[in-house]
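A.B. asks: Each structure below is given as structure tokens.
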Structure 1
Amino acid sequence: MFISPADIDGNAERRLIAENLSRILDVDYDMVYEKGGLVKRKDETIKRGVEKEEADMVRAFIAEYKLDCVHLVTGTERYYPYGNLLSHVLGFTGTDGQGLYGVEYQYDEYLTGTSGKIVTAKNGLGLDMPYKYESYVKAVDGCDLVLTIDYNVQCILEKYLEEALEASDAQNRVTGIIMDPDTGEILAMATKPDFNCNEPNTLDAASQLKLDKSGYEVGSEDYNIYKRQLLGMMWANKAINDLYEPGSTFKIATCSMALEEDIVSRGTHYYCPGYHIVDGYGRIKCHKVSGHGDLNFEEGLQKSCNPTMMITAAKLGEERFYNYYESFGYKELTGIDLPGEASTYCHSFKNFHQTELAVYSFGQTFKLTAIRQLTSISSVANGGNIIVPHVVKQILGDDGNIVSEFGTTVKRQVISADTGAQICDILEKGVTNGVGATNAYVAGYKVGAKTGTSEKRDKADENGNFSLRIGSCFSVAPADDPEVTLIVVVDEPNAAVSRTEGSIIAAPYNSKILAEVLPYLGIEPEYSDKDAENKQTVVSSYIGADVNTAKNKLESLGYEVTVKGDGKTVVSQMPKAGDTLVIKSGKMILYTSSTEQEKTVKVPDVIGKSPSEANKLVIDSGLNISVSGAVATKTSYAVKQFPEAGSKVPEGTVVTIEFMFMDEIIGNTN
């Protein structure tokens, strides 16, 4: 919406316009009045993005006073139908339609079309020439982008990142990426908190709270400066813009180097007294200060033993280790097609000595991005290749034809396929056998995983202590035929409300994410004898079916079936259709009369119970059970349940229980 000061008829009309437009559009009177005085100007913008209701009021004002100096101009505006979904990848546009963040910025030249126009001619007196001198230039639409992002996978990732954020009260956000390790296609990428692409200048709740507590007066210069800083931090894509120390997830790279160079085998013996003495520095502790004792190379990776890594790196030597470090891509950008990718912060080789070699071996004193770490260690899943990750698959012209297509780009092979397969196997056995990263376990699937916990050495907490942490977890699945890799990073978990180890604040969410993503991608579960008792299924609907037919069908599936009522047709069932429950202990109740559905039972308290104890309590109460998390080990215990203990629910209701591997808490496994 703009005014033409050159056409304003005197100071009285100038005041009239300023009074009404400031009221209708909620803009500053002095600003409108000042612009109205620029009598040589024909176009002074008063407000962009005027809403329909405001525009209607402006039109009424123009009509009432017969004004020819106030104008409304139609325009276009980008609309994002999913609001917050994928916000950090998509980015947004400015008021002029130019891309400012994300793919909107990265591919702006393709997305932006060419405006149409009419070229007219004027004579020497400034008057329009006849129509025959006019020419018309047709508008050209911009291109369309086809992303590699899978909508459903993205929704799953965002759901559980939100849950991880809430559970950890992470003060510096959480992020996650799911990638096809063979092609480099990003199936999902998200950061929480996020923002609404349609309202990018509205702070998220946490950022707004920081602004409210700043003490700055609303509207003051300091207030506005701080708000802009908070907006910038909110818009930043944490997966590619923020650096962090990877911690023990880097041990995947260290162990890959050693196996590739054939300086160790999976059975090579080590001894961990809880520390290792490094020449020129002294004692460097293991995360398990009491020590792991005797263990082999395979166990060293699974148990995340720092001395194992330091001894292994010393066998490699400074030069070989550093050459591999570069070959894994840690000193270069991944080349992902998103703006603002940050470079790794690390030592140059001339400053890389025995101490640096020791601490690098377990992922500390250098910083990288989540996309860098995922891309580098995904080489164990794809035959040893360093690939270029990407979020755009195709660029289409306005006619639907392909303008550009983006396939797989392999930079180099850093390790052999055999080395990668061995690492995946070691990681999977650690998860399945309850040795390491067990909270990343997914029943029915071979998941390899490695967790990491690192200190923030350059940032103190509110008490001035350097106690802030970053917890992360890398997963590959299926470990014997990888189709996806995943990384979750939780930055600055609040130690007052949760544990801070990656095994506790990240691994359980890797498990939840993959438990939904893998079946969605069509990867069928294969239950071993060990986890067959945890096999689950989704209940079908039997309402309207012949009761005997339904009973026989359910019994053939392994359920214990109870029929209530004397009718011949099922009128209700418990559990309900769509519920998930463990088959082995599943009890189905088929009702043939609505009067039989009144019995309720009390939900038992299973928090702190082992899987077998919890199962017995639930089943003995006349209820069913659904499980998630680390349920395949004797040292797992229930940490969440729904419905909550003491609730009165219908007989046969499913109680959903989440289990966690507690040895990881006791041993402080990275």
Structure 2
Amino acid sequence: MTRDPRYDILFEPVKIGPRVTRNRFYQVPHCNGLGYQHATGMAVMRGIKAEGGWGVVNTEQCEIHPSSDSAPLIEMRLWDDRDLPTLELMVEKVQANGSLAGVELAYNSYSMASMYTREIPLSPSHLPVQTPNRDPVQCRAMDKDDIADLRRWHRNAVRRAKRAGFDIIYVYSAHNLSVLFHFLSKRWNHRTDEYGGSLENRVRLLKEIMLDTQDEIAGEAAMAVRISLDELVGNKGLEKNEAEDAIGMLAEIPDLWDVTLSDWSNDSQTSRFAPEAVEEPFVNRIKKLTTKPVVGVGRFTSPDTMVRQVKSGILDLIGAARPSIADPFLPKKIEEGRIDEIRECIGCNICVAHDELGVPIRCTQNPTQGEEWRKDWHPERSTPKGETENVLIIGSGPTGLEAANHLSARGYEVTLAEKGTELGGRVAREARLPGMATWGRVKDHREILLTPRPNVSLYLESELDADAVMDFGFERVAIATGSKWRRDGIARYHQHAIPGLVERGCLTPDDLMDGKRAGKHYLIYDDDHYYHGSLMAEVLGAEGNIVTYVTPAGIVSEWSVHALDQHRIHKNVIEACDKVHVNQALCEVKDGVAVLECVFTGALSETPFDTIVPVTARLPEDQLFLDLKARKDEWAAAGIKSIDLIGDAYAPGTIAAAVYAGHKYARNLDQVIDRDAVPFKREMTAIEGRL
């Protein structure tokens, strides 16, 4: 296949200072939970993006000093020369695949608490840190000596970045994550000296560090400036007009402008709340202010949208973090005319969430993300098939589809049996809920790949029992029958059934998605704490019902804090519901009355309802597996080598976990697995003075 000429413009080289990138695909800096702690995994992950065709591949934010410590997050560090080997390894992997390597130097100020180093963060003004945990740490307002120190620390980091071999070195002033942004924003800068007050004063430190960096680089690398254009808080903070004026003052100093929104939750909005190219209204004037190339983001997944960004004079380079995670080979697939094979980012922010949790990155669409080195999982390649000839997969949810996709790509004959009338399982159902349509691409991507393959047979409306499975004679059987929401209220707060809930009847999320309704006043009890409870509230509220939302958590959809959209979800629930009760647990159900219990005091209260919707825990649909396991002594005679329970049918989890489970099963089939060994490679810490 060859490239569609419409996309030729995306493969034009772009000059960035003394460097030239081979195309317009630009992996902007993004965090990944690997960082300094998992150096080889980080480097291999970045190198695979370069292999996939990204013209520029950047690090995540890279701390320049111990008083800007991101712990418990795991980012990059460039505190001293001992950090160089990690960065050099990344540069080596990226450049070996023909891409430019960039590093984003960062001093975080208010946004981090230096919990590991216990050093005091420095900032424009005396203010507490703005960390998600509301850490009891306050920043020290910088005096002139501190400013001189910061400039020296940044110069030192630039010098080390040059030694590491980076092609692009960043000055970072974005996302409410950088001291330079904090100086720029009047929300955070309360100074009255020459670094505060007027915009010209607030820009001063950014300009000084840009000039320092330019001087230190001495034309041997390119300098990029990453800057946020709006905090979306009105005149309390930095607004678009001020940001544009600041860029105008500094327009020709850097070699590249990387433009974003602030904070990170605005720059990486989930697809539930924002479409592709959502930042276009904010970035569309920047190229009029500078002759230097401009890169921006917008969860770009459509090549046509990318082309429009360039041809309309909005961007020179197509920036991507999440799309490069979902498909590291996105550029190559466009170049080779394989657009239908792109694993499109669904904007779920499961990647963000796990970086926020300080663990290696993962992706709903790309189960190999974070596993490239430690499990030798390449996103586009795997080992050929083993001795097994055929596999039966029962259930076509995210686990079954991914298992079928990878097994068939390895060369196995795959039969996929689905009891329903469509493929996709929970993904197909949840994609019909408000704002969730993009999540359906988990199904669409795999269905597009599977349908034309001659070694794949797809059967709908094919519910199988144990006798049928035994009679078929497949060598391997994978049961991916998913899970169902519980009706008894058992989850995190209650480990025993809630009295009266089952006896008086209720509707689970499964029932609601099946179209069942009862009465007009619904009480949603959310002890799941992810997105499901809020979606049930939105659905019922939009139908004109009276909706009461109850959760034992202190906020709605508590886990979504990690995905950066909890505040938007909470707003939606307030607007959809008549009443919202937080810190309240459902403890008993009577006729038409729910008894709530304060999670702190135990005080009881009552609220009326017609129907309760418990969004609590799920139970695996594993009866078929149990029936077959009870007949294990018959397997060999039936020609069956193994029967495995996978995905939500084994243990309910996220869609990302379900896809991963299917991929893991497919990768491991016919492989020798030592069940007593650690199932992946580990980067081990050297003991100072011992090695």
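A.B. asks: Where does the value 15.0, 46 come from, among 1, 2, when Rg and Dmax of the Cα atoms in Å, for residues 57-152 alone is the thing being computed? Present the calculation step by step, with values, prior to reporting the outcome.
C.D. replies: Numbers: 1: 20.1, 63; 2: 15.0, 46.
Checking each candidate, the match is 2.
A.B. asks: Can you spot which of 1, 2 the value 32, 19, 12 was calculated from, given it is semi-axes √(5λ) of the Cα gyration tensor in Å, for residues 305-432 alone?
C.D. replies: So the calculation was done on 1.
A.B. asks: Using FRET efficiency 1/(1 + (r/R0)^6) of positions 105 and 337 (r between Cβ atoms, R0 = 41 Å, to 0.05) for the comparison, can you identify which of 1, 2 gives the largest number?
C.D. replies: Numbers: 1: 1.00; 2: 0.60.
Once FRET efficiency 1/(1 + (r/R0)^6) of positions 105 and 337 (r between Cβ atoms, R0 = 41 Å, to 0.05) is worked out for each structure, 1 has the highest.
A.B. asks: Matching task: 3, 14, 23, 24, 20, 12, 4, 1, 0 is the computed value of P(r) over Cα pairs in 10 Å bins from 0, in percent. Pick the structure from 1, 2.
C.D. replies: 2
Here, each number is a calculation from the coordinates, and none is a lab measurement. From a predicted model like this one, the values you see are computed outputs, not experimental measurements. Cβ atoms are built from the backbone, for glycine too; each structure is taken alone.
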